[in-house]
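Chemist: Following this line, the structures themselves.
What follows draws every value from the coordinates through simple rules; no lab data is involved. Remember, it's a predicted structure, so these values are computed and weren't measured experimentally. Cβ atoms are built from the backbone, for glycine too; each structure is taken alone.
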Structure P
Amino acid sequence: MEVKENVEIIIENGTILDIGRKLSNTTKAIDCNHMLVSPGFVDSHTHPVFLDARENEFKMRIAGLSYEEISKSGGGIINSVNGVRNADELDLIRRVTKRMDKFIQHGTTTVECKSGYGLNTESELKSLKVIHDVNKVHNIDMIATFMGGHAFPNEFQKNKSDYVDLICNEMIPEVANQGIAVFNDVFCENGYFNNEQTLKILNRGKEYGLVPRMHADEFQDSNSAKIAAEVRAVSADHLMAVNDNGIKMLSENNIIATLLPGTTFFLGKTKYAPYLKLKDAGVEVALATDYNPGSCNIQSMPFIISLACIYLKMSVVDAIKAATYTPARSLMIDKEVGSIEIDKKADIIIWNISNMDMIPYTITENRIINNVLKNGIPTFTP
């Protein structure tokens, strides 16, 4: 990642026209006062379409229960399903809009948004429509991912193969016909979707033009990374329990590893994804928040960068690249966003700090962002 000093950025019609020293005189200028300027963050893994928060589960975890134990007792993902199924679409739109407001306040200018709290055809389509409708009116760019393979709803707990068939034979064709989702994601994990089920869902999605992504090897080593390689997923996410062979297969198949240290932190776990092993193997690494109502109520990419530097042992420059350019690659939009380059969108953060090392260093300071430009237009001023 190249770092330039004392340069001007010329923006025209929302696009970066030129970058250099003393390019032109203009009456409409923003003086950054020698402060840091960076690309807007690209958050490539979030679950923002839900009704209510799940703070009761946080209370249960600090009392000693694990995420897995809470899920087995009826909490977790399933806890959010009834809310989405019964929610008024306009209510969901209002709530998701407020969540997008908060993302952009933290410097995120592009965000991937998953469905997955409906788990039936009607509610999954409703969730994707909410993403689409908010995206039409909000400054932030929202990229939609279908995630019917998030968990098994209660009505299919005793016949899980029938739910997989529902996803493949009804949901995916309907999602493709709706034309909103770009990606198809599955939670491939012991206790969720096994390797065979994951392959079936992702391959079916590919038949309908949905690009595969995966939740892989989050809690246990279930050889999910191997499935990601087999299906040629664009990204394998979480990877706290990935094995060495899985890392090798990710590298050989040019699959981006999206690491989510906020989830490990929020769940009170101590085993973070093996960033240094992934880096040494030549795997490209992205960072994302995994914002959701249960396992990670975090929307701040600067905080995720702090966690990555402290617990994953990432350098600051690598962490910033992993929060901007590499996630843009995982969303297949790196020709448009993720870096400050000529002909890209003018998605830019103007900071109240003078160097990038201050981003992870000022962990609790919420005033380090001075302004956020989306398509060259100031969208937020603290």
Structure Q
Amino acid sequence: MASKLALHGGTREVPQGAEKTHWPVITAEDKAAVQAVLDRGVLWAMTVPGGQLCPEQDALEREFAEFLGMRHVLAVNAGTAALHMALAAAGVEAGDEVITSAFSFLATPAAILHAGAIPVFADIDPRTFNLTADTIAEKITPRTRAILVVDIHGLCADWDPILALARKHQLLVLEDACQAPGASYHGRPAGSFGLASGFSVNGTKNFAVGEGGFLATNDDGIYARAGWIKQVGEIFPADHPFMSQQKYLAWNYRVQEMPCAFARSQLRRLAGYNAIARRNAAILESYLREIPGLHAPYVPAGYVSIYHKYRITLAPEELNTRLRGTALRDTFMAALTAEGVDVDLWGTAPLAVHPMIAGHHGFGHGYPW
């Protein structure tokens, strides 16, 4: 007979006070890297062509570019900043429509709004939770300029048909890979599919630094324009052609040397962390296969997920219960919490209903004012 659930007074499966890994894992090497910055006395980073004013930032950008197999990387102070830079540097302007996912973190449409453009939300595949070429096609209008595709929860979108659709309609393609460093699609790394991509190193990510991000691109022009935007226009001399292009607003998205040093140390272990995540996901999936009503994250053939979130889908039709929707979800979460298992909610509503966006032009459009 199965033991009584902790929710009903039984013994917890995870003992009270059991040790849990604090994230990110901080090692002696991490601390030494940060201390070395303090000893050096160079605390902030500014890119100067041919200069050596920011050794940790410069090295981090080279090393992350090598990790991705990309030509260029810019370290910035947030994934949101990286996405804004990508859009602006690619040429997205005020009034342009940018199609993106209705299921993402708020930073995705916020970056579109920062560029003065209009976010248009497309639906997602119910198994991968990513945009598809079909859902994007439904939202294309004469005002559509770009697609900002999200690789959600560490799983790449189905990129080949999306890129074919973009070529057909002559649309710019940008990539929100904030949750997917190390993921891949048929052998190609997340972050390599659009003109430029954004990554995040927020403390919740598998590559966790605290706050920060990266813009990655193989395009020389986007790299130059994004670098100009990053640091208040100070990257180029006054007579550089970009200085006369007033449409490129110069923001301050610079980084600091201590977080860059910490990031370099963490990056050396990222591939190992991703491998552990895949191993743990395989163990969980082997158990979930035997349990009706619970579905593991779906990873299509040819994809490699890094499981930024291990997202379980409930299938009430497979269970002997009258509970549906949030009632079933909340009961399930309460039972796991009582057993000592950490669970959380993420993305409980489509982005179009967020107060920053909703109430102006209906689903799919809207400025926050």
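Chemist: Assuming 2.3 is distance in nm of label points 7 Å out along Cα→Cβ at positions 145 and 193 as calculated from a single structure, say which of P, Q it is.
Modeler: Corresponding structure: Q.
Chemist: For distance in nm of label points 7 Å out along Cα→Cβ at positions 81 and 105, which structure out of P, Q has the highest calculated value?
Modeler: Top value of distance in nm of label points 7 Å out along Cα→Cβ at positions 81 and 105, among P, Q, belongs to structure P.
Chemist: Another question about this same structure. Given 129 as the derived value for volume of the Cα convex hull per residue in Å³, which of the supplied structures P, Q does it correspond to?
Modeler: So the calculation was done on P.
Chemist: Can you say which of P, Q returns 5.7 when distance in nm of label points 7 Å out along Cα→Cβ at positions 33 and 177 is computed? Display every interim value, and only then the final one.
Modeler: On the way: P: 5.7; Q: 1.9.
The read-out comes from structure P.
Chemist: Okay, next question. Kindly point out which one of P, Q the value -0.40, -0.51, -0.57, -0.97 was derived from, the read-out being log10 I(q)/I(0) by the Debye sum over Cα atoms at q = 0.13, 0.15, 0.16, 0.24 Å⁻¹, for residues 273-328 alone.
Modeler: The read-out comes from structure Q.
Chemist: If mean projected area of the Cα convex hull in nm², for residues 169-232 alone is computed to be 5.5, which of P, Q is the source?
Modeler: Source structure: Q.
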